[in-house]
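Derivation of every value follows stated rules applied to the coordinates shown; laboratory data play no part. As the structure is a computational prediction, the values presented were derived from the model and not from experiment. Cβ atoms are built from the backbone, for glycine too; each structure is taken alone.
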Structure I
Amino acid sequence: MANQEAFAERIICLIVYSIAIAPSDSIFAPMIVLPIVLAYILRRDLSITLKRLAFLNIFIIIIAASLLFNEENRLALLILIRSNMLLFVSLILFARADSAAIALGFSKLRAPKKFVALLFFTAKLISILRSEFDRFRRALFLRSYRLKTNMISYRLIASFLGLLIIKCFKRADALRKTMILRGFNGEILTLSKPRIELFNLLFAAIAALSFIRFGALF
């Protein structure tokens, strides 16, 4: 996995590309250069990126379909293409990054300390919730129980959610006490040394090309 400073550079790359493509009402040739370059250089992450993109397209297609019903065909197609380009770039750039690494990347960009700390601890809490949910699913599987649309299933889910909320409060309180004992002052510190990767500088430069408006494709 790339170092956290690389993720800081990739955050810049994504921000530049988003600013260039999001407000545009057309798709120009320079805009497709970055996705093509990323797909080639980061091709080891291409398969997992496409799988995640296919899942997210469920929601994009619903939005595009609603526009098609209102006979806004060009806008629907533009949203479909532009959203997929932005999602593809963001997914493949951070395919091997965990949420904590992205938070530390923001720290290297001199983002507000409270924002970085909030993002870091939120990411950790989400990972805890995910592990609890996986344990819940495994427990149901081992008991050969399948959730159904009946009161027993509803009560089971409600009990699980209530227990999850209680655990979240307990974990948060334990974390608060731990950080106080360690003298936490609101800043997430790291022991790694800054390092620049040429690939990420190349990505940022190519992303800047997206501001060039010529060769309209759509």
Structure II
Amino acid sequence: MKRILFVALLLGSFNDLFAQKTDKVQTREARQWVRSRVWAPDGLEMDIHPSVDFVEFKKQYLANKDLWDKAFMAIHRADKDLSVFTEYGKKEIVEGRCYITVSDYTPKSADNIRLEGHKNFIDIQISTGTVLWGTSTTENSKIIVPYNPETDNAFYRSEKVNVVKQNASKPYIFIFFPKDLHIPAYAKSGVLYEKPLKKIVVKIENIAVGRL
């Protein structure tokens, strides 16, 4: 009995180590894939932020390449001021599967924000200006507004939010998958903006994907 237990523990440890090694290899390969920019159409010079889950991005892109190509084509002329996006509001890219929204907005203060999450769509977001972006997980968050299938939204609070700062001189592309609760482009407490900022949000359908 002890021998069987020992073998079971040994196999469990081996499987854990193998899974960890596989995850590291996948992460390294996904990072190299993103850096190769095979996903980016000509003209798209903006980088994807390093905080994005590159493994999930690669999975989703390869599983739904035509749609992702259309999504990136819609933002391929994005510069740091988003100056070429002069038509505001929502525009369908592929009916029911992908659309873009362009808007002006004033970032909410860190004192008055909440995390949001989605199920059916992935967010691709770009904002002008110096702003903060926050992410967390459902495990580390408390739901405050239940999921609404009509808006594909639920809202959360969390004491464990990972925050990254974006400088106005170098905006990034942020991608939030359904597992990524996020606070899009908000302001540090006490920071006021002299004029509204501009934001692009591309919604693209989320599909179930397995391991690479």
For relative contact order in percent (Cα under 8 Å, 6 or more apart) computed as 47, the structure of I, II it came from: I
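Upon calculation of mean projected area of the Cα convex hull in nm², for residues 62-157 alone from the atomic coordinates, which of the structures I, II produces 10.7? Let's see the in-between values first.
Values: I: 10.7; II: 7.8.
Of the structures listed, the value fits I.
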Answer label among I, II for the case where helix-only ellipticity at 222 nm (-39500 (n - 2.57) for each DSSP H run of 4 or more, over all residues; to 500), calculated from the coordinates, equals -24000: I
For 2.0 (distance in nm of label points 7 Å out along Cα→Cβ at positions 118 and 134, calculated) the corresponding structure among I, II: II
Of the structures I, II, the one that 14.5 was derived from, the read-out being mean count of other Cβ atoms within 10 Å over residues 150-157: II
